[in-house]
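Following this line, the structures themselves.
Only the coordinates and a few stated rules stand behind these numbers; no lab work does. All figures in this text were calculated on a predicted structure; none of them were measured in a lab. Cβ atoms are built from the backbone, for glycine too; each structure is taken alone.
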Structure 1
Amino acid sequence: MSIPNTPIVVIPARMASTRLPDKPLADIGGVPMIVQVWRRALEADCGPVIVACGEQAIADAIDEAGGDAVMTDPDHPSGSDRIHEALERYDPDGRYDGVINLQGDLPTLAPEVTRAVLQPLADGDVDIATLVAEITEAGERTNPNVVKAVLAMAPGEMSGRALYFSRATVPWSEKGDDPLYHHIGIYAYRRAALRRFVELPPGVLERRERLEQLRALENGMVIAAACVDTVPLGVDTPADLERARRILSEN
């Protein structure tokens with residue numbers, strides 16, 4: 001196996017956000033945020049882009065922008081379940097052999113970051129690819145809201161196998177200043193790997209850490225991560241929204 005020949009980008013989106021109500025429809029530059037994310041996905045030129053919608057209002061916004069929206073069960077427990085349903089509806093014949101899962105709250109995402117997530121799949125043993133960035137702010141090293149990826153990645157390398165993900169400060173270092181890596185929640189799955197993943201029951205470590213990707217590791221699936229320069233801005237709060245508006249207005 002190698003990098004998928006015919007990847008597709010799927011963006012899961014639903015309205016259930018407590019800190020920023022109706023987040024996918026928040027106005028950025030005169031259009032809903034989900035439309036901005038869809039545009040960033042098109043700019044990456046990795047394949048067709050569809051939005052997996054939990055509510056009709058999101059689908060309407062994408063339809064109005066000229067994109068492809070697929071309605072899914074609003075009660076899916078995770079984005080992976082949502083993108084799997086949307087992909088099976090959109091492509092029941094299996095034309096697309098890989099899927100990039102982009103989060104619906106990344107309106108300023110650079111196209112090269114989206115493209116980078118496919119690279120670890122060049123290793124035929126890798127089932128799922130993802131992204132990391134080296135932590136540069138001291139406070140993030142101990143912040144449980146910053147998920148850390150433990151990688152088998154030697155100094156100077158830009159990708160490596162993922163051994164674990166945690167909210168704790170891992171891996172331990174005697175010096176205390178060895179690099180730690182911030183996990184970025186963008187994934188690329190081989191089509192068969194996505195199907196297998198969503199069929200697995202939640203894992204023990206997944207429930208404890210509240211990290212879905214641990215389900216794959218617990219069941220022997222291989223995850224690898226590529227290292228990028230910065231963590232993309234995820235819009236979770238009104239302050240994040242204002243920052244995204246400034247960034248896009250400047251560009």
Structure 2
Amino acid sequence: MQFEDLKGKIAVVTGASRRQGIGAAICRTLAAQGVDLLFTTWQPYDQDQPHGLDQAGPVTLLAELQQLGIRAARLEIDLSHHEAPQQILQAVEEQLGPPTILINNAAYSTRDGYIQLDAATLDAHYAVNVRAMALLSVEFARNFRGGEHGRIINLTSGQSLGPMPGELAYVATKGAIEAFTRTLAAEIAPLGITVNAVDPGITDTGWMTEEFKTTVVKSMAMGRVGMPEDAARLIVFLASEASGWITGQVLHSRGA
């Protein structure tokens with residue numbers, strides 16, 4: 001489906017380092033709608049993750065987006081630094097113009113559990129998953145010039161639906177995103193900005209083994225696991241004028 005109102009809009013998408021990731025899928029789907037965008041990457045984080053580093057991912061994604069006929073830019077930035085949100089919004093303003101769409105997709109995640117959880121682990125999760133998301137959102141709202149609709153879309157992981165043992169720091173910060181989304185939506189609705197969160201459920205971004213997928217699929221009503229494009233299509237809808245009456249919501253798009 002094409003959303004003609006999105007053509008020529010400017011978006012910021014955080015966390016698009018890997019071509020198989022949700023962030024990259026969001027960028028491609030927005031670009032197909034004619035949205036100009038800046039995406040952020042931070043490859044040192046990926047290097048330490050089980051899914052590994054996609055060395056050529058950011059450069060390849062940038063070229064791919066530009067080939068779709070839009071203006072695209074990439075910013076390599078560590079979101080754990082408190083000044084990163086302002087730097088991101090300054091970069092998009094200078095390179096593309098004032099954004100009207102913000103998609104907080106980047107996330108920090110490590111395994112912990114109650115035996116291993118410590119202050120450093122909590123702080124690392126908080127810096128990216130909560131502080132960067134919150135400061136980007138409020139700075140976006142402060143700079144919003146009106147005259148057209150604004151959209152903030154946050155990625156969460158369904159912490160309100162049940163436990164995720166072994167990921168205490170992650171669930172604490174992702175749960176905070178849902179609470180922040182609801183209250184920020186109420187505060188900035190008069191500006192013409194909607195704020196929603198998307199829970200894409202279990203999504204195959206390259207980290208799943210075939211054994212894991214086989215096991216998970218047995219419990220999936222749709223008979224498959226989620227793909228990054230599933231989340232991206234919902235996010236594009238939420239970015240469009242068609243979603244203007246939806247705000248303060250956590251949408252559980254889990255195929256079940």
Structure 3
Amino acid sequence: MAGSQNDNAGRARPAPMHVAIIMDGNGRWARARGQPRAFGHRRGVEAVRGAVKTAGELGVRWLTLYGFSTENWRRPIEEVDALFELLRRFVDADLERLAGEGVRVRVIGRRSDLAPDLTEIIDRAEARTRDNSDFNLVIAFNYGGRDEIARAARRLAEAAAAGEIDPAQIDEAAFAASLDTAGMPDPDLVIRTSGEHRTSNFLPWQAAYAEYVFLDVLWPDFEAAHFRRAVDEYRARERRFGGADDTAA
């Protein structure tokens with residue numbers, strides 16, 4: 001298992017099973033070229049395709065990408081519309097290829113306030129790839145970690161009020177099963193691009209013990225070498241999951 005606590009000290013760890021990426025810097029990349037932010041988002045889709053390819057080459061089985069946050073609604077409507085259109089185009093252009101390559105596509109996040117055509121696209125992508133298991137591509141879209149936790153708590157509270165569950169039996173496993181990521185392994189490694197050092201409300205429950213790598217590269221410029229560098233840094237670290245360092249004197 002990636003990042004096992006039983007790995008011998010000093011030995012490089014295997015590649016992470018699950019990598020999550022905060023794809024940051026599209027706007028700055030576009031601005032540096034005198035272009036609108038939507039131009040950077042379009043170029044960022046190419047980086048997404050490259051990241052999926054590199055993840056598979058590295059032995060990563062799960063890749064979760066932060067595509068659109070619940071806070072992104074505060075951006076200009078033109079940019080929000082451009083992000084939605086990119087999701088539509090990505091599915092139209094890439095879905096059949098991903099399905100043929102054994103990729104399972106999942107989308108996490110709140111869907112209740114998305115346009116009907118967007119939810120239809122998401123449902124279609126998930127249904128088309130549901131039986132695939134070679135690689136898992138998860139897109140966090142209209143996602144916010146606090147929102148996800150609040151929705152999970154609400155579901156559990158409603159179930160308890162209806163007498164369907166005993167509140168005393170609600171533990172970490174029960175709570176995790178109510179999250180959008182139910183059935184998924186927690187991320188081993190979280191990468192953030194653009195030189196920023198924030199988690200930005202991304203997978204706060206799931207990434208409690210993830211390793212973080214912050215890269216000073218804007219997302220549209222993210223290449224295989226950057227991905228490999230982050231994974232190499234992860235493999236060199238000692239993961240203790242709250243335990244003591246048994247190599248210390």
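Brief remarks follow.
- Origin of the value 1.9, where distance in nm of label points 7 Å out along Cα→Cβ at positions 140 and 228 was derived from one of 1, 2, 3: 2
- Parent structure of the calculated result 4.2, given that distance in nm of label points 7 Å out along Cα→Cβ at positions 92 and 108 is the read-out and 1, 2, 3 the choices: 1
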